[in-house]
1. Quick check on the output: 5.5 is distance in nm of label points 7 Å out along Cα→Cβ at positions 21 and 237, derived from one of 1, 2. Which one produced it?
2. Once FRET efficiency 1/(1 + (r/R0)^6) of positions 29 and 157 (r between Cβ atoms, R0 = 35 Å, to 0.05) is calculated for every structure in 1, 2, which label goes with the largest value?
3. Thinking of 1, 2, which structure, once distance in nm of label points 7 Å out along Cα→Cβ at positions 245 and 277 is computed, gives back 1.9?
4. Which structure, out of 1, 2, was distance in nm of label points 7 Å out along Cα→Cβ at positions 149 and 181 derived from, given a value of 5.9?
5. Please state which of the structures 1, 2 yields 131 when volume of the Cα convex hull per residue in Å³ is computed from it.
Structure 1
Amino acid sequence: MTERLGAIHQFLPTFADRDAIGSHVLETQRLIRSLGLASEIFSEDIHPEMRSKAHLFGALAQSASKTTGLLYHASTGCRNFDSLLAWEGPFFVDYHNVTDPAFFERWSPGASDNMRLARRQLAQLASRCDVAIAHSHFSAEDLGDLGFPTARVVPILLDFAQFDAPADRRRLARLKQAAHSGGAHWLYVGRVAPNKCHHDLIGAFAVYRAAFDPQARLSLVGGATSESYWGALESLCRELELRASVEFADTISPGDLLAYYRSADLFVSMSEHEGFGVPLLEAMHAGMPVVAYAATAVPETVGDAALLLDTKDPVAVAVAARQVLGDPELRAGLVKAGHARVEELSLANTRRMMLDALRQFLDA
């Protein structure tokens with residue numbers, strides 16, 4: 001470049017509160033501003049809680065220049081895609097991964113269409129991209145298949161200090177009261193979406209209750225991406241006579257989420273598609289052991305800090321959960337490894353990695 005950058009703005013189609021991508025965007029903005037560059041956030045759909053922190057997409061055109069970079073966070077389809085292609089300055093892509101449309105075909109055809117659109121749009125950006133960033137090697141390979149320049153792998157920027165705040169006292173007291181009746185408390189945090197495979201988790205939990213622990217409880221925390229899939233999960237719980245022992249907590253406050261992390265005994269993930277997997281690290285930070293299906297980016301996110309499974313057979317999952325909960329030494333080892341993994345992916349470390357990914361366009 002012959003001219004020094006004066007700004008790096010960010011654009012994402014949807015800017016939401018209590019969202020891993022939204023939190024990453026805010027941390028990235030702080031990083032860019034710390035370098036003395038201007039940085040604003042633009043979005044097509046800004047949730048009410050975030051309106052003071054972002055601008056509507058239409059205002060972005062006023063900032064366009066050859067000395068202004070644009071960092072596009074790709075995860076869904078974009079309504080104003082032609083404007084992205086026409087951007088004059090440096091153009092960066094931060095790829096959060098696009099879920100395989102096949103997962104949603106049965107449950108939410110509209111969502112499948114959006115994911116196909118997102119992938120078509122992404123492919124068109126390959127030749128336009130100056131710097132590609134991915135949050136896992138799994139996602140980086142995806143970009144490579146679409147013709148992008150070699151992507152720099154940078155984990156999600158996550159400030160773990162926010163998880164040291166006080167938990168909601170009422171929610172924590174209720175969860176601790178439920179524990180008095182005995183039984184292990186399983187937890188999963190993530191959107192209720194077909195790729196997260198809650199149905200496999202419920203099946204394994206049913207086996208665990210029948211074989212080992214009839215008082216066990218399962219909490220599923222996260223809002224619905226697919227209402228029809230949510231309804232099918234509720235029907236499954238009724239058929240398996242689990243409705244009293246499986247809780248659908250939906251979208252909850254940060255304080256409520258902390259209460260779940262601090263009261264549950266085991267975090268179990270059966271997800272088949274993750275571009276990274278922030279809740280896995282949140283659980284580790286809270287001192288929870290993790291059992292997870294080793295799919296897509298999950299193994300590289302957790303490192304050696306989780307019990308990874310190469311099968312989702314419900315009996316195998318139930319046995320793995322029993323192994324962790326029944327072996328204090330194994331449990332303690334997983335918790336210790338989890339804390340070490342969180343330290344490896346601390347905000348200070350991931351900020352340095354993000355800066356290194358962008359530095360070729362920055363004047364040191």
Structure 2
Amino acid sequence: MEKIDILSLDLSELEAVLVENGEKKFRAKQIFQWLHVKRVFDFDKMTDLSIQLRQRLNEIFCINGLFVQKKLESSIDNTVKYLYRLSDGNFVETVLMEYNYGYSICVSTQVGCKMGCRFCASAIAGFVRDLRPSEILMQIYQTEQDAGVKVSGIVLMGIGEPLDNYDNVIKFLGLLSDKNGNDMSLRHVSLSTCGIVPKIYELAERKLQLTLCISLHSADNSRRSEIMPVNRAYDISELLKACRYYIDKTGRRITFEYAVIDNVNSSDKDADKLADLLRGINCHVNLIPVNKVKERNYTTARSGVADFAKRLGKRGINATVRRTLGSDIEAACGQLRRDAADQKRKEGADS
């Protein structure tokens with residue numbers, strides 16, 4: 001019998017499995033808190049449970065940990081980038097960032113990505129599979145344990161498209177905010193999507209109060225379709241209609257992310273078109289110097305990003321330039337996983 005991934009179960013599901021196996025329902029809350037509050041990932045160390053129950057738990061459930069394959073620490077700003085190896089040998093990346101207000105963590109939601117955005121390293125090594133709720137959670141738990149810090153903000157902006165793994169991400173958010181476990185307000189969570197329109201509508205209906213971040217990157221349909229293939233399925237007008245619906249349903253402001261790429265979307269005309277597009281929408285624009293990816297020749301002049309922000313400001317659009325963290329360790333997601341996957345393939349070919 002295949003063991004059950006216990007960290008992916010919510011409390012009611014855990015109760016049901018225990019009752020089905022002849023255990024008392026109240027034991028579920030004890031076990032849930034061992035896992036999500038005390039962060040104990042060995043049933044034998046759950047000392048207020050009987051030896052018999054601990055043995056039974058080991059027979060029924062598994063706790064899939066992550067293994068640190070590589071860890072890079074910035075000498076500039078204390079950013080730490082983790083390459084985690086999953087139980088099946090695949091890799092994901094997680095980035096821990098230090099701010100004045102505390103620590104924020106950027107987590108991955110898939111092994112690879114299907115979206116194919118031209119400026120992103122995550123899709124280059126290919127898509128393998130979705131991450132389970134437990135595998136998203138464990139990026140937080142194990143990073144906190146390794147770094148000896150408590151995370152106060154979570155960003156779903158690592159490898160993968162969160163809304164392409166919708167069910168598992170929703171389950172993760174439920175586990176994260178469960179009052180019997182982490183009890184984290186979802187106001188401290190940001191979810192970044194390239195714009196899968198039907199899932200934005202579904203997310204709006206849940207009124208989760210998280211911050212929705214839309215990777216826009218161009219106000220022109222033809223240009224956006226070139227750099228973001230998702231635009232061929234859901235164009236800008238459809239995307240903004242969904243965004244307005246999300247704002248109306250949740251009362252939350254949306255963040256539009258815009259990677260400023262020299263000679264692609266960085267001109268004064270691009271800034272003017274973006275300002276016209278977003279006028280009247282309750283939003284904030286986060287301008288991003290594009291990350292260097294060795295397979296691409298995209299670049300960003302830092303002064304050009306600042307000028308772009310000023311032009312938007314003059315047109316009445318609230319915009320800031322994202323602070324670049326971990327520049328000395330290539331903290332942009334996708335590059336470590338790509339290199340590890342290449343090395344794994346090379347070793348397999350040589351063996």
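1. It must be structure 2, since only it matches.
2. Values: 1: 1.00; 2: 0.60.
Between 1, 2, the highest calculated value is found for 1.
3. Computed on structure 2.
4. Working: 1: 5.9; 2: 2.3.
For distance in nm of label points 7 Å out along Cα→Cβ at positions 149 and 181, the value 5.9 is produced by structure 1.
5. On the way: 1: 131; 2: 154.
Considering all the candidates, the number was obtained from 1.
Read-outs throughout are calculated quantities, based only on the coordinates presented, and are distinct from any laboratory measurement. The model shown is predicted, which means the values in this text are computed figures rather than measured ones. Cβ atoms are built from the backbone, for glycine too; each structure is taken alone.
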